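Each in structure tokens, the structures are laid out below.
Derivation of every value follows stated rules applied to the coordinates shown; laboratory data play no part. Not measured: the values here are computed from a predicted model. Cβ atoms are built from the backbone, for glycine too; each structure is taken alone.
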Structure I
Amino acid sequence: MSKVSVIIPHYNGEEILKDCLESLFQSTRVALEVILVDNGSSDDSVDMVRHLFPDVVVLQQEKNLGFAGGCNVGIKAAANEYVLILNNDTTHEKNWIEYLLETLESDQKIAAVQPKLISYQNPGNFDYSGANGGEMDIFGFPFARGRFFHHIEKDEKQYDHLDREIIWASGTAFLARRSLLLEAGLFDATFFAHMEEIDLDWRLRLMGYTLAVDPRARIFHRSGYTLGAESPFKKYLNHRNSLYMLIANYRWTTLLYILPARILLDWMAAIESLVTFDFGRFRAVFKAHFWLLFHLPMIKEKRKKTSGLRKVSDRAIMHKFYKKPIALVSFILKKNKYADLYDA
């Protein structure tokens, strides 16, 4: 009988999916229920899976639900107490799921655990999408142990000794307790892609649980395969989703001083983008802020749902956040390594 349900949201990319599934089944002895949520692929991905991997459950969707919506479909259909959210552009080292299971089962307060993420293209480096565990500043800007902004460090095991508790577990790959994901309300499909896992993890932390990283578990990720780093849509999602997440999860009393500073930081970035002729980022900031203004009723409803989950104060949550604006620390003080941040 399987113990872990693997949820793989997918939209096109037959060859990367084949590599992922072959690696997945070869990397673990844990019995798996594998669920592929196909977001309306136009290639032969589904036919390939049914031919080469007949035990994989395929849930075909009529349209692209995005990462968040696709994962939610899979989580609801899963049969096991543990669910492994997994990107289709990953490959995996031996026993990585065993390590994640060991960590998750060691403490009932751990809601989810991620592996160490290594770049597939540059296997000596961390991966952009989560490196050795997710962190965040109090203004809602995420970074990771081994990566912030576009600076990516080599993996020299320099962060393996740190406390395993992290702020967020990367959506590239994390093992979680299915019951807690359901209780937290699953991924917010409004995000579509980017930062939806950070928002979900924030709610799990408000419920009194923690997130962890296990550096013994290593996988490789083709970061940026779905949306390139310079994609205007990706820039827009990053700005919109980060601000949306901030407003949805802090109490109003906290937002009174956090939100004005965050808006100022956004427009400082927008002005800098004009100076450097990065008009795509300027439009992304402008479009993101107007989206929020035109979706206030929806945001109010999300805040109400989040408030109903809350068992932990903002003060307790923020205790683990980086207290300075990471953008200014990086660009003004020229801090480019995670280890440098705490000297800033």
Structure II
Amino acid sequence: MLKDMLKLKDKSILVIGGAGFIGSHLVEALLPENEVTVLDNFSSGKREFIAPHLNNSRFRLLEADLIDTIALEKALDGVDNVFHLAANPDVKLGAENTRVHLEQNVLATYNLLETMRKCDVKKIAFTSTSTVYGEATTVPTPENYGPLLPISLYGASKLACEALISSYCHTFEMQSWIYRFANIVGERGTHGVLVDFIRKLRENPRELEILGSGQQKKSYLEVKDCVRAMQHCVQHSDEQINVFNIGSEDSVDVTKIADIVALQMGLTDVRYRYTGGVDGRGWKGDVKVMQLSIEKIKKLGWMPLEGSVRAIETAVKALLKDV
């Protein structure tokens, strides 16, 4: 077990998408004991998220895209572990632009895996999503649930990435950790329901548009808790392909989230205007009910520090300073 606990110490680690919301928190957690390279094209990541590390001798920044094979080869030189967080995270966008998740998620992941193969880098941790489960009939949903039938192009793209990673691991003797996230919230968040509600209420403190019925009910986890889980999986699981749900043990509906945001902003008597959406969904591809079973990762010794409501409260306080 001691050997496992040292897996993320004194390593050279590449974090792809390390200037993003989750990626920048992961970089902070890894830097004290590792050499960290961030590769980011800054399409959604922000320079200010990694600015505190620019003068750290353990830190290196490469501004490049995953389609740039030469930059990827440079980034992978001497690397022990890759954390792949780069993706287009906008679930709604797939209904408008059907190529965006194919190109920015699937093809980008293929290019990374192929370059890793050529550079003989064997270990990859990948951020997937709960949306690979589609509308699961088993809730909380375990990792062995199936068949996996995503209802969004985003979910389909992440499932395709999982399949590519699995096949590369088996074909080229690589090792992977695949994280299926619940909704991750917190400081530096750049999209999602909390950012949306804060923006709307700042524009109009008297009325809030809520996409869908408001009854969509999902699980939320604070970002630092998420990063702790990501590290824990790598340090404590050693199969060739390691798949873990990462989330909390409860869920909360969208109307309750609106109540929390309004309260944190000091607003009273806010009128909620529901769009109804598609069968109560916020948009096409929106999963109405999501809660992941986290029994598998709990058996490794990880537990969420907060439930969904507390994670949202913590996140809103941080976002009110950021957004």
Structure III
Amino acid sequence: MRRRDFIKVAGGAAAWPLVAQAQQSAMPVIGYLSARSPAESADLLAAFQRGLTENGTVEGRNVSIDYRWALGEYGLLPAMAAELVRRPVSVLITVGGEVSARSAIAATTTIPIVSIFADDPVASLIVTSLSRPEGNITGVFNFNPTLEAKRLGLLHELVPQAATIGVLLNQNYPPAATQLKGIEEAARTIGLKTVVMRASTDSEIEAAFAAAVQQPIGVLAVTSDPFFNTRSEKLVALAARYAVPAVYPFREYAVAGGLMSYGVDLREMYHQVGIYAGRILNGAKPSDLPIMQPIKFEFVLNSKTAKSLGIKISDNFISLADDVIE
């Protein structure tokens, strides 16, 4: 798989050496707030820590990290953010969707925040500029909820005979309305009927699949949502149980046995967040660090799953993939 490239929208920031530990009363603490779970975030966390080390910052050596995991339960995030702010922490990392970022913003206006933004942070009024974000927040804008139409197009190309697409959507996720609008517009363009499968709990996921296949749906699009990410193996297993070809937002789903995924390389995004956190600990201000944007995305195809579903993949379609899982 090719390494994904990222572009900085403007500028940069100088980094100053970490103040010697002997001059500090205590080791600095990074607050790490995630809507996801530690089990399915291991690779992402490793990428984040790799970014930290590029600035001479190593967990357990010259910085400690205090983790909070919401496990897809968004209602827990505000209290978790408040806990980290009260500690206090030197920098606050928020990942796993817009709710994490907004929980941190509500908790502090002074502690530096580094976020992965799902929605456009300018359009959602978090900052007024990507190149020089004011205030105490910066990070990476992942574009992922805006990619639903692209995922649908790939799925339709692979399974053109399907007339109805199921859309698994968490109505409690803030970008859900934008996601659904993009999919429905794309579906109308290619003549597909959409069936919305709303689920925000494990039992609702089970019920949504059972109901949708009775309609029946020909294909399935799982929207980008941290709640779904924490249940990726469950979703892949349900799609296999009901023999529904599905497209997912991240490669982790395809690696787990999902048919295919299209989206940003999350590992690279977490890596960049780690770099920014290290720079801030070395003296940089969030306003000196432009919000970054991906310029390339990855398409992962699981050919073994395609065969199990009886889907024949053309050489041309395979050539579109950045990674093919045999």
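Work out distance in nm of label points 7 Å out along Cα→Cβ at positions 79 and 167 for each of structures I, II, III, then name the structure with the largest result.
I
I have 1.3 for distance in nm of label points 7 Å out along Cα→Cβ at positions 223 and 263, calculated from one of the structures I, II, III. Which structure is it?
III
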